[in-house]
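Please find the structures below.
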Structure I
Amino acid sequence: MDKIFWKGKKVFITGHTGFKGSWLSIWLASSGAKVTGYSLEPETNPSLFESCVIEKKINSVIGDIRDELKLKKTIHEAQPDIVFHLASQALVLKSYEKPLETYETNLMGTVNILNVIRDVPSVKAFINVTSDKCYANDENFKAFKEDDPMGGYDPYSSSKACSELITAAYRASFFKDSVAIATARAGNVIGGGDWAEDRIIPDFIKKIQQKQKLVIRNPESIRPWQFVLEPLNGYLMLAEKLFQNGIDYAESWNFGPNKQDDKTVEWLITEVNKEYGDKNNFKIVSNKEPFHESKYLKLDCSKSIGKLNWSPKLSIEKAILMTCAWYKNFYTDKQDIYSFSVEQIKQYESI
């Protein structure tokens with residue numbers, strides 16, 4: 001990302017209290033951007049948002065993405081140059097438990113934000129952050145390209161595919177010559193400050209704190225693991241291109257790790273255990289999960305590498321080191337966690 005570009009830019013982030021939204025807010029605020037965030041209260045305790053006291057660094061508005069009137073009022077007051085849409089119900093297992101909430105949030109939330117920015121002339125660039133799970137995954141070990149068919153077996157995955165289709169329809173129908181609109185699809189992110197349920201490293205860290213063992217049920221599942229700043233760097237670079245070059249970049253983009261960093265769940269948790277634990281803190285069981293979840297996901301990022309000049313900076317091993325360092329600092333070292341997070345951003349930028 002170009003810090004000179006972002007200094008003084010007015011940026012609107014939905015979902016700013018979530019894991020990725022909090023890291024994006026920290027990065028932009030520390031780069032001199034004027035950030036307004038719009039989101040529900042943090043869903044976890046602790047949370048990265050509250051631990052870093054982000055509400056004192058930006059203009060934070062608590063609101064539901066499904067509340068179009070409040071969303072409209074907030075965006076009109078902010079008059080942003082660039083909008084990042086991250087607000088969503090983001091968990092596969094929760095989507096089985098609460099499918100209606102998942103579709104209401106991920107579909108109508110997208111419709112609401114796109115509808116609102118139609119009447120905000122200050123907005124020049126919009127990025128809808130969806131998921132690598134938006135693709136029709138037949139698990140044939142192929143790497144998905146941006147023009148592959150949308151799909152989704154579970155409610156979460158299909159809702160993200162629908163969000164992609166909604167964005168494409170609005171772009172074609174209402175934004176041909178005004179706002180440059182793109183979607184961004186990233187792999188499984190890891191990093192400090194994530195305490196969400198049913199996510200492998202947060203669950204493991206919590207079990208360690210509770211002096212319990214984490215149960216692993218799908219050890220052979222392969223995911224495109226990457227440090228949280230990797231896709232965020234892609235989103236920022238894409239936003240710069242959208243703002244400066246308009247419709248030339250108004251399409252879909254993949255942001256994933258290098259091929260060698262696609263690892264199994266068992267490999268990942270074994271490495272985290274070596275770095276963070278002092279004994280075997282997990283166990284593998286053969287119980288079959290009650291719900292379907294894809295066993296293999298892989299993204300082809302050649303377009304982002306070629307057209308955006310973006311590429312992953314960190315190996316999965318380095319990503320694990322930085323992730324564990326953050327949690328160790330939070331639980332034991334007790335250094336100011338906002339400053340520590342900013343230092344990790346600077347460390348990443350220097351690579």
Structure II
Amino acid sequence: MSSVMVQEMTAAVLYGREDVRIERLPIPTAGLGEIVVRVQAALTCGTDLKVYRRGYHARMLTVPMAFGHELSGIVHETGPGVRNFHAGDRVVALNSAPCDECYFCRRGQQNLCDDLLFNNGAYAEFISIPARIVEKNTLLVPDHIPFEHAALTEPLACVVRGLEETTAQPGDSIVVIGGGPIGLMFMHVAQLAGLHVIAVVKRSRQIAAARTFGAEHVIQITSAADPIAAVRALTPSHRGVDIAIEAVATPTTWQWAVDMVRKGGTVNFFGGCAAGTRVDLDTNRLHYNDITLKASFHHTPATARRAFELIRSGKFKCREYITGRSPLSELDSVLRRLMNRSSDIKTAIIP
């Protein structure tokens with residue numbers, strides 16, 4: 001009787017709340033339309049940190065499961081029917097792809113697709129990319145772009161879409177509330193788009209980062225008696241900013257965003273609060289000041305390509321954004337450090 005030797009890889013598997021284990025799993029094989037990627041860089045992100053802290057994600061995964069979703073790497077194997085990619089290609093694969101057939105996709109809202117297909121498992125030596133993501137949301141990476149830079153495409157695509165949803169124009173003023181990875185990314189994308197950026201941060205070490213990524217003014221909430229008044233004081237006649245981005249995800253900062261924006265301005269509630277959260281807003285001010293309230297979730301294939309172009313062009317400060325590198329074996333300690341509010345922006349996990 002013959003036996004088949006199953007090749008194995010190292011991967012991080014989430015079992016529950018703050019319970020991630022490095023295990024040996026079979027290397028995936030490529031099915032119809034699929035590719036298998038040898039991961040070269042997987043980046044930490046706020047969503048993964050929430051998944052690690054809570055032990056689950058209602059839409060993206062069920063435990064136990066390999067997790068992580070910001071990655072780039074080299075095509076290891078292609079399945080039947082794959083024509084646009086070949087073994088050895090350098091690629092970035094996003095974490096989802098829409099169906100392009102449902103009501104929302106047909107209305108140009110692919111981020112709200114009824115059948116949005118998610119993919120996880122970036123914290124591993126290899127990952128299988130489903131056929132739909134291969135077809136719609138996998139991009140070739142030029143040789144001059146480091147893998148860890150290419151892996152920034154997914155979060156950057158969310159931010160690009162978030163800013164586009166505000167209909168920002170060059171010369172507009174914008175406040176970004178939050179000095180975490182997403183807040184810093186918003187500051188930089190806004191600055192590259194020609195906006196005047198005000199940053200509202202909590203920690204002293206976030207001040208320099210905010211300036212690095214384009215903030216003209218930085219307000220630290222522990223030093224400002226009234227952050228709302230401090231932001232308004234930086235605008236003509238204290239009228240408020242044209243656009244406010246909330247990137248913290250608390251009821252207080254949602255309210256701040258509304259109070260910092262001018263008459264006729266736009267607020268984007270980008271930070272997703274916990275389920276069941278309620279926020280009190282001044283309806284009189286909203287109505288008579290004609291304020292637009294928006295919320296942004298996820299990305300689309302189009303914004304993924306626009307984000308990748310920012311990276312490819314060299315305009316986005318990728319090098320400054322990646323502040324740490326660690327092997328897969330240290331993932332648990334990296335996530336614990338990030339939970340304790342370390343100064344790292346993003347850590348590249350190198351399998």
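Which structure, out of I, II, was FRET efficiency 1/(1 + (r/R0)^6) of positions 147 and 259 (r between Cβ atoms, R0 = 30 Å, to 0.05) derived from, given a value of 0.10? Don't skip to the end; give the middle numbers.
On the way: I: 0.90; II: 0.10.
Computed on structure II.
Hey, helix-only ellipticity at 222 nm (-39500 (n - 2.57) for each DSSP H run of 4 or more, over all residues; to 500) derived from one of I, II reads -8000; which structure? Intermediate values should be presented prior to the final figure.
Numbers: I: -12000; II: -8000.
Source structure: II.
For which of the structures I, II does the calculation of Rg and Dmax of the Cα atoms in Å, for residues 91-202 alone return 15.3, 44? Don't jump to the answer; show the numbers that get you there.
Numbers: I: 15.3, 44; II: 16.3, 45.
Attributed to the structure labelled I.
Figure out for me which of the structures I, II the number 0.75 belongs to, where FRET efficiency 1/(1 + (r/R0)^6) of positions 99 and 195 (r between Cβ atoms, R0 = 41 Å, to 0.05) was derived from the coordinates.
Working: I: 0.95; II: 0.75.
This value belongs to structure II.
Out of I, II, choose the structure whose coordinates give volume of the Cα convex hull per residue in Å³ equal to 123 when calculated. Kindly include the intermediate steps, with their values, before the conclusion.
Values: I: 123; II: 145.
Considering all the candidates, the number was obtained from I.
Comparing mean count of other Cβ atoms within 10 Å over residues 11-18 across I, II, which is largest?
Details: I: 27.8; II: 18.1.
Going through I, II one by one, mean count of other Cβ atoms within 10 Å over residues 11-18 is largest in I.
Rule-based calculations on the coordinates, nothing more; no lab input. Being a predicted model, the structure only gives us computed values, none of them experimental. Cβ atoms are built from the backbone, for glycine too; each structure is taken alone.
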